[in-house]
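Bear in mind that the values in this text are calculations on the coordinates, not laboratory data. If you're wondering where the values come from, they're calculated on a predicted model, not measured in any experiment. Cβ atoms are built from the backbone, for glycine too; each structure is taken alone.
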Structure P
């Protein structure tokens, strides 16, 4: 079984082995992937963090040993943007990038020598408090919406919830409808707490959107950009226009 590490700050994960193919997700620096197949300049891979599969350009991945994979930690980059030295040159990696393969902020793989110069976050479920949830979520505020995105440089609704929850060692699946299967139902919106997830459906009843409750009346979510809006029993009310934008289906606690 071959494993590889993401070598760039953010790597697009595509539906097919072509640059013109739809970006179905993205990979952050340091994340470990399993190679399933290859075609031309692309590897078909499975992300070890969320088991999502797709095609990634070969030059954006670096082969690693099985020993590194077995011994990796959950450490991630803590700030909005974080400085990394790569063979003596500077590189910026986003919040949530994986440092699981590093030891004492250093990593050597073949000809590559990495030295991390930023702050490290150590995911822990005991940190899942209102203040810290808000602190992490607000670091993504105004990040642009990007279908398949998982970083502050471009993120979608379920990528946003997944990445925020990562800071608390709470592993969420990649897509909103998958996340909605987990957790315990909150019976009434008025009982919602900071950190609960609210899910929204379309006219056909399919879950298409998710956001993080800041309290029982306010939600932060990725729609156009990561934004804060009001929410009631019907759904989200845009702070910009006053219009209803998403129809509430269910609230879950994790």
Structure Q
């Protein structure tokens, strides 16, 4: 397996945001880590070994990136407006810096990209596709949270609105964006076992359904926990289904 660790300096975030690339060919998959983890989380958790056959076959090429949740949404030392502003910068980092990096690495001017994330990473995976369906075509969000209202503390601004799917999806009126979303594969996956918050995962499918946006809400059994062993099983089912 080809593995590359790219020491990327983000001009937008003014900090190092390295990227781990696994594979030589295949659908480019941008992987968002959980909570405030980093670009090597999939490797530490054994996910790369779990998906090695798909990577070696050229089905997928993983681009594992870092998060700044500890400096944005989860940072209680700054105001809610500053948290939302930092999330907006992170969104720009993804689209204006990481997407071009993927294009360069794949020797392409443009190509559809998939997003994947678990827990807090599922929020980012969904948020990026829902905001930018002209860039991203597939999303797999596992055991996710999709409503950032708890981090607003009653205060609200444009950055809050534009980065909270449960706010902007019901108000979508851009016909071109809605058409682009209809071409996407949106997959929201959640178990009903230990540590899962099923009500959090149900909110986004409800909002998508009300807007007539096609999606797949896949609710697994009561033995399925909010944990890595199950996320490995879920991705091993979804990657061949979407990219095989």
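For P(r) over Cα pairs in 5 Å bins from 0, in percent, the calculated result is 1, 6, 13, 17, 19, 16, 12, 8, 5, 2, 1, 0, so let me know which of P, Q that is. Here the read-out was taken from P. Supply the structure label, taken from P, Q, corresponding to helix-only ellipticity at 222 nm (-39500 (n - 2.57) for each DSSP H run of 4 or more, over all residues; to 500) with the calculated value -3000. Computed on structure P.
Largest in mean count of other Cβ atoms within 10 Å over residues 18-25 among the labelled structures P, Q is structure Q. Comparing distance in nm of label points 7 Å out along Cα→Cβ at positions 66 and 194 across structures P, Q, the highest value is found for P.
Here the criterion is distance in nm of label points 7 Å out along Cα→Cβ at positions 74 and 234, and among P, Q the highest value is seen for P.
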